[in-house]
Structure I
Amino acid sequence: MTATENEETAIAESRVEDSDKQNPPGSFKKQAEKKILSVPFLSQSDYPTGCESVTTVMALQYAGYDISVDDFIDNYLRIGTYYEKDGEYYGNSPYDYFIGDPRTGSGFGCFAPVIHDALVSAAGAEQVKDLTGTRLEQITEEYIDQGVPVIIWATIDMQPTYEGKGWTILETGNYYTWPAEEHCLLLVGWDEEYYYFNDPNQDECVTGYRKEVAEQRYLEMGSQALAVLPADSAG
């Protein structure tokens with residue numbers, strides 16, 4: 001990680017006005033100079049490749065759902081197959097399943113469709129918003145400013161991705177190459193220069209990454225993003 005590409009800052013205290021949760025997500029609100037949601041932090045230290053699960057549980061808990069990381073992994077996360085045979089590797093698609101074991105360092109991860117389906121099972125379809133393809137700036141206006149944090153895919157420490165290990169997809173026979181440094185984290189705020197995240201790979205604090213770098217890494221990972229609305233907004 002370099003100071004230029006991955007400059008980051010950590011802030012231990014953050015606040016959000018309770019009234020923000022009353023504004024309907026998806027509606028436009030003029031931005032102030034800074035906004036950081038106070039979302040309780042969870043670490044992935046017990047889940048070395050479980051960033052998607054830990055980040056999702058942070059979002060669910062903040063939305064008012066009583067769920068743990070273990071409960072999410074065991075009961076909601078669709079986990080696929082990955083194995084070696086005769087020197088070749090085979091497995092499912094990370095768009096359909098989590099590849100590997102999130103509780104070990106040998107796992108890979110999964111992408112937004114897998115987490116979307118898990119969120120629908122945990123919270124209900126009407127509470128889940130697929131924001132894939134939406135720019136981070138628009139997400140902050142329509143969700144962060146309305147009191148709703150957003151799950152996004154980027155990279156570890158916002159480092160550039162590169163071609164990692166690969167395997168043959170069982171369903172199609174196509175060869176797939178995993179994007180190394182893939183990471184999932186929770187967007188919780190912004191200011192003029194930074195986007196702020198609950199990054200489960202960091203210490204217990206809010207971590208800021210420069211806007212232009214975060215936007216680029218997010219783009220490299222397919223601009224994948226999901227939000228879960230507050231439980232008390234259901235119905």
Structure II
Amino acid sequence: MNFTALHDERLRQFQQAGLYLVTSQALSRGRRTPEIIAEALAGGVRLVQLREKEMPRNDFFGLAEQVRAQTKAADALLIINDHLDVALAVGADGVHLGTNDFPIGPARRLAPDLIIGASTHSAAEALSAERAGASYINIGPLFPTQTKTWEGEFLGLEGLKKIAALVSIPWTVMGGIKSEHVPALIKVGARTIAVVTAITAADDPEQAARELLALLKARPGASPQANVHKNGRVAKEGFVA
């Protein structure tokens with residue numbers, strides 16, 4: 001499938017980000033989403049998905065406008081979960097669609113410049129999303145997670161490898177990822193790891209972001225960059241909030 005130049009530039013930036021923050025005010029320990037995002041951006045996050053499943057639509061639109069201003073000021077990408085109309089209205093960089101959301105094919109026709117992500121839980125869903133015009137797929141959940149009730153089997157590393165081998169578009173991973181999983185995820189080719197509570201529920205979201213980025217510096221295609229503590233010391237590897 002042919003994509004526009006703006007889409008391709010956005011996707012290039014997407015693939016360089018490494019760490020993908022997915023928001024959840026319900027899992028932010030009483031803090032507001034813009035506060036979490038501000039700290040994450042200060043910690044080096046350059047890819048944010050605004051995902052607030054329980055928020056009324058009008059409130060979500062207002063929040064999206066605020067978050068778009070935050071991410072734009074930080075030269076970070078903003079992906080809107082579910083709502084293609086909101087993504088277009090606020091000038092977001094992309095939209096992420098679940099299996100029961102707006103179909104990928106029509107979304108691609110309406111928004112040729114947007115990154116379009118798709119949640120996938122099986123090889124069949126992954127291949128279908130690629131054929132429909134998705135820019136990337138998210139593969140998961142890999143492990144037990146707080147962010148959604150899941151009645152199927154968790155994919156684990158073996159399930160991830162099987163699905164990833166079938167697609168030619170970029171893929172991200174999500175679902176219960178802890179620090180001990182990161183080296184193995186990198187070994188199987190993961191370039192972008194999506195997290196929720198590792199940042200939103202952290203005591204210090206900014207520092208949690210720095211530590212996650214330090215863990216991810218060995219991923220394929222990673223750009224060399226310093227990941228430091230607030231006091232200037234180099235961040236230690238090996239743990240995630």
Structure III
Amino acid sequence: MTVKKAIPYSKDRLPKHVAIIMDGNGRWANKRMLPRQIGHKAGIEALKRTIEAVIDLGIPVLTVYAFSTENWKRPDTEINYLMTLLHEYLSSELLSLHEQNIKLRIIGDGVAFSARIQEELTMACEMTTNNTALLLNIALNYGGRMEITTAARNIAEKVLREELRLEDINEDIFAQQLFTEGVPDPDLLIRTAGDMRVSNFLLWQIAYSEIWITDVLWPDFNGDILAQAIEDYGKRDRKFGGALEQ
């Protein structure tokens with residue numbers, strides 16, 4: 001049974017953009033008395049399942065929080081493994097992503113990565129640039145506050161160079177300076193592993209997003225759990241700061 005058949009939904013109630021904070025890899029490994037690296041590897045498999053489910057549902061945009069600006073505080077051994085895992089994922093899955101008609105986009109500050117990783121990320125994005133089945137945004141070395149301050153700095157520089165008038169600055173102008181330029185804001189934000197926080201993720205973009213939190217650890221996430229989130233989302237009335245009509 002496909003995910004689409006598993007949940008009752010109408011097309012107009014389906015989110016167009018789902019964002020996921022993929023949390024719980026370490027806890028998943030600890031519960032099994034396994035190295036944290038095994039949890040991260042299991043998380044890759046969960047990502048593959050989720051991508052398939054999102055495509056099956058016909059959701060056009062998926063954004064996943066893979067590596068934050070704060071993750072550099074982790075032990076060097078774990079960071080090195082995560083970089084190795086990223087390299088392996090790009091090497092082994094790029095052709096599959098391309099064949100599935102997935103467009104890959106990286107959001108975040110890529111200059112912190114090694115030259116090899118930067119080259120692989122650039123190649124992956126260029127190879128898939130014309131694909132249309134799904135836009136997959138992977139947040140790498142990403143932080144919401146960093147994104148917002150970078151956008152503000154870029155706008156200030158445009159004003160100083162007289163390329164932009166101060167009185168013309170508005171939300172649309174600001175959004176054009178974000179890593180997610182041209183991408184609709186998330187309709188639904190999913191967080192795994194139960195924590196009630198957004199962890200510096202898409203702070204500007206989730207202003208009106210519906211939030212759905214599950215205790216399920218990320219490596220155990222699958223299409224059925226995604227279906228639960230989508231079904232719950234479909235029952236909500238989104239107000240965008242206004243009041244519901246009586």
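Just so it is clear, none of the values below were taken in a lab; they were calculated from the coordinates. What you see is a predicted model; the values in this text were computed from it and never measured. Cβ atoms are built from the backbone, for glycine too; each structure is taken alone.
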Among I, II, III, which structure scores highest (criterion: distance in nm of label points 7 Å out along Cα→Cβ at positions 40 and 88): I
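Given a value of 3.6 for distance in nm of label points 7 Å out along Cα→Cβ at positions 56 and 144, calculated from one of I, II, III, which structure does it belong to? Walk me through the numbers on the way to the answer.
On the way: I: 2.3; II: 3.6; III: 3.0.
The value was obtained from structure II.
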helix-only ellipticity at 222 nm (-39500 (n - 2.57) for each DSSP H run of 4 or more, over all residues; to 500) derived as -13500 - corresponding label from I, II, III: III
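For Rg and Dmax of the Cα atoms in Å, the calculated result is 16.6, 48, so let me know which of I, II, III that is. It would help to have the intermediate numbers written out before the result.
Working: I: 17.2, 59; II: 16.6, 48; III: 18.6, 59.
The correct label is II.
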Test item: volume of the Cα convex hull per residue in Å³, for residues 80-215 alone calculated as 134, pick one of I, II, III: I
